[in-house]
Structure P
Amino acid sequence: MIRIAQIGYGYWGANVARNIIASDKTQLSALIDLRADRLKVAEQNFNGQVRYHSDYREFLQDPEIDAFALAIQTAPSFEIAKQILNAGKHLFIEKPMAADAEKATELNELARRNNLVLHVDHIMLYHPIIRRIKQMYESGELGDLIYFDISRMNLGPIRLDVNAMLDLAVHDLAVIDFISGGKEPYHVEAIGEKHYGSQETLTYLTLKYDGFLAHIKSSWISPIKERRTMIGGTKKMVIFDDMKTLDKLTIFDQGIIEPSEEYGEYEFKTRTGDITIPYIRQEDALRNSVEHFAHCIVNGTQSISDGAHGVKVTRILDEAKRKLILND
């Protein structure tokens, strides 16, 4: 069992801690937060099962700790992450991995040199439906990729440390990288609007890859919560609606037929086939992420959302941030 000390018990940190405790592969050995009120809430939730402290440095050299989970704001996480990796502890870190690609690269190199597992919690890679779509693409069922059209919106919470793109689109960039087998965009465009603070609360990100386009809408100021991904392939198309209860994935056996000169046809025609909603067993993506982290430590393997993967996503975000400034 992997013994984990977690830093941060805010909104998302509470979810991480709950899954660490619930898994039979991990043990939450310590919980660290500067806020006494958050530690008090944790004590009430976990009934004394965990050690509580306000200073993470107390556990860096603790032989009873195998790894750290870092669930705090992006700005202070970099220096803490470096200390954790320098102490020889494996690291589960929340997205975005770092504020920029330079810092992300430094963390990745540090983990690699120390032969440690650095797991970036790109949670959607551990969703069973994303895994199913990847299998469809790898088997040829989808055909070649044509486009990703993604909408990730909700009404708050508005973060102060990063903009909506870094908070929300980071999930989708990780998914595109995962499904496409690591393809990287050669052109990035981004526009956004700032409301209720100094960060963009609404962004539109467009990317051109070799063979396909991706468009990602990220918003903290939407009247509805939406988590919708449409993927077009040359053979089939899919819609993943994560807000639905059961029928989250819809597969469309539809597409375009190439014109045939043999019969004097020069127009492209549409092909319409079955629409199917497959049964996919529900799983907790965060639990899968936590357990994949533990599996990698036990088996000495790298995570599918390792430091190198995190660097690629952060590099795209750097270019997107540059375009936001240019288009402001």
Structure Q
Amino acid sequence: MTAAKFTPRVFSGIKPSGGLTLGNYLGAIKRWVDMQGDAFETIYCAVDLHAITVWQDPAELRNSTREIAAALIASGIDTERSILFNQSQVPAHAELSWIFNCVARVGWMNRMTQFKDKAGKNTEKVSLGLYAYPALMAADILLYHATHVPVGEDQKQHVELTRDIAAKFNNDFKTEFFPLTTPVIEGPATRVMNLRDGSKKMSKSGQSDMERINMTDDADTIAKKFRKARTDPEPLPETLDGLKGRPEARNLVDIYAGLSGKTSEQVITEFAGAGWGRFKPALADLAVDKLAPISTEMSRLMADPAEIDRIMGRGAERAEEIAQPILKKTYDIVGLLRSR
């Protein structure tokens, strides 16, 4: 079975558990915008059920969910061409997740590296949801028969698990009902690193605000953070190979590439031999040009939460129109009695 038998459809989600960063924009949001068009149906989701695998303040969770929607719309997600909603408004996500809990094997879950990273040494104290959430992620994707999922490199393992679950379901029930979803990993900045330590991923939970570019940062703040970003004393080399062992330098080059739409090779060619006194101001100007309008539009949208809620509610209705027939057919395949 191949995904070609299914309607080309993209699904991806982002967790509303704190502020969005440049890493979210380049690693996900910008690519989501670019994937809109005639080639795919596009479905995008604030995955609030994933957020509560660790405790969330209820008011902050609602605000963060709206902020996700505002960021996506401000970045160019067209809610007429794409479906945009929050996960909890479509209960079929949780319902299909239970089916997949019964398909997935414990050994598969034990190999999920993100659980190990997040749980650390406290595996006995974390929620069952944190352990089982890859099955919910598989349900998010397969509930819409999504054929493609744009993800960062660190999420590729979850899409591989989704493929395993789909394959086992199809094999167990002698069907070809679920597609084997393809992860889409592309672009020069799919993994944006910390501005103070190039060996660490940019994170909204980092200790210093100078480590990251927030999607809500204004123009002056964006420029200041890039001017103060950690680098090394060497100028930019003539080839990418010259950036080996220089994680901070490589990170800034990749960010420039991601924002400009160029390849990292093209950026190196343009700035070969340049010192940071030339490159960092150019990067700051580019980032302000691309990101400041998004920040301004997000602020405008967040001032009208009722309109965001209306958009997300309509998106949930459209999502359910796709999801419900797939869930009902799944129940029929499994043998669950439906008499109403």
Structure R
Amino acid sequence: MPPFPEPRFDYTYDPAVEIAALRDWRKNKSGRQIPARRPDRLLVATWNVANLGLQKRTDADHALIAEILRWFDLVALQETNDNLTGLRGVLSKLPKKYRTVFSDAAGNNERMAFVYDATKLTVGDEIGEVAPAPADYRHIRLPGIAQKFNGFDRNPYVATFTAGEFTVSLVNVHLYFGSDSTRSKNRRRLETYAVARWADLRRRSRHAVTTDVVALGDFNLPKAEPGDPVFEALTSRGLHLPPHSTQIASSIATDSHYDQVAFFPGETGQEFVTSGVFDFDGAVFADLWETPRRSRADFEAYVRYHLSDHRPLWAQFRTA
């Protein structure tokens, strides 16, 4: 997406103070706690870090982003720009055990990336993109939509990881948004169904590397509830979206549940433990929020430029 405008006011912060606030929030804020990492659990997150590598984040910003990433065994990132300076900047703030794999750039010059703890996870043999053959496009259709599927704007990025006894294919997505026009909404629904169909076919295939398939990322899903057209497309082939323990949106400025972790109850559902959304905007830059004459708009402008307009969503799975 186009970069957010740089805030038109001066504000500096002490990253050590903000990191302490983040740590306190994730450990002590009622209903916001994130489980500690442990050997027999896989703690996964998905986070759309707005225009990473495109917006002019500072060294301190990279340190804040890295602080959140290091709480997890693996994070699926969206909106990583073709310019990898942002991703490299974040990685430079993480312990050396963290590695990354990422896709080629596609729509909006975006890559999909996985950042993971290489001492906890092993990358499997299967890694690539979901790119249905044109001959299969005719199978990607939904009732009431005459519009044809013509491929993804950004191909979902697949990587297989093993942690303990748990091997999982993770499908990192940032699905098309476009506009509020009927054509854009239909395209979004068709892309969503294409992900659901692919995941269902993979878990049923006798050639699958694993039957544990998890689709996660930014689905541009307005409401994670029956009746929402994108939700209906995503769940039409059996994918399940677990209720979040926090029950808050992943979008900062709206109540939209854009970001999700979806899996099949009969397979991966048996390993699922819990999930939630981390509202870092409730913890950071408190003095900016509390400064007299500041507006919520100023606070949001700063947060979305220097951190993101999306909150991370996390999920925990058993590995033994």
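Any read-out appearing in this document is the output of simple, stated calculations on the displayed coordinates, not a laboratory observation. These numbers come from a predicted model, not from an experiment.
Tell me which of P, Q, R gives 48, 24, 19 when you compute Cα extents along the principal axes in Å, for residues 107-162 alone. Label of the source structure: R. So Kirkwood radius over Cα pairs in Å, for residues 99-210 alone, computed for just one structure, reads 15.7; which one of P, Q, R is that? This value belongs to structure Q.
Using helix-only ellipticity at 222 nm (-39500 (n - 2.57) for each DSSP H run of 4 or more, over all residues; to 500) as the calculated read-out, with -7500 as its value, let me know the right label among P, Q, R.
Values: P: -10500; Q: -16000; R: -7500.
Label of the originating structure: R.
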